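Next come the structures, one after another.
No lab work stands behind these numbers, since they all come straight from the coordinates. Only a predicted model underlies this, so the values are computations on that prediction, with no experimental measurement involved. Cβ atoms are built from the backbone, for glycine too; each structure is taken alone.
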Structure 1
Amino acid sequence: MPLLQQQIPVKSPDAVLDYAFDFSAWLATNETISSATITVTTGITLAQGASINGGVVTFWLSGGSAFNSYLISCEVVTNQGRTDSRSFTLQCQQR
């Protein structure tokens, strides 16, 4: 599973893959993620919603059309009431 950093991930339209956002460095001591919401642009499917393990939010994507890009976003709320949101662009290419 790719932890998303600076690279733009690439996905085949037929692939069903897991992706993750890592909020670990942002969390304060004794702070945990209470909830995470994944949103995707039309044309790609959130095959499995957010799973939280420590500071990492994992989710699965399927579908998409070759030569299109999709915005994937994750918003988290912590046990201390803080929120953060991160996004990345996913390139869909036929392999």
Structure 2
Amino acid sequence: MKPRKELSQKAAENVAIQALTYLAADPDRLGRFLALSGLDHASIRTASAEPGFLGGVLEHVAGDERLLVEFAEFAGLNPLEVDGARAALNGGYWQRDIP
């Protein structure tokens, strides 16, 4: 299996910003993100400055396969590249212990 190429922090942040822009472009997508994250329109700007926010945006996108595929197509990325950005912002990949 081909090893995953790690993205730089800046490249990963750019993917997350694209994802946030994609979410914000549609009231339903943004509303779902806000509801699941516990944020509201008034607090999103403040929250965006917090560490982990951009990683959380990509966690949200990656957690819904349909949304992931749609965003990846919109951004001209492979869904695996989006996942790579998510991993770069959230401390890497983890491997589940196998009994």
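Annotations for the structure displayed:
- Origin of the derived value -0.55, -0.69, -1.21, -1.29 (log10 I(q)/I(0) by the Debye sum over Cα atoms at q = 0.15, 0.17, 0.24, 0.25 Å⁻¹; candidates 1, 2): 1
- If helix-only ellipticity at 222 nm (-39500 (n - 2.57) for each DSSP H run of 4 or more, over all residues; to 500) is computed and equals -19500, the structure in 1, 2: 2
- For relative contact order in percent (Cα under 8 Å, 6 or more apart) computed as 42, the structure of 1, 2 it came from: 2
- Which of 1, 2 leads on mean count of other Cβ atoms within 10 Å over residues 12-19, largest value: 2
- Computing distance in nm of label points 7 Å out along Cα→Cβ at positions 44 and 60 across structures 1, 2 gives 1.7 for structure 1.
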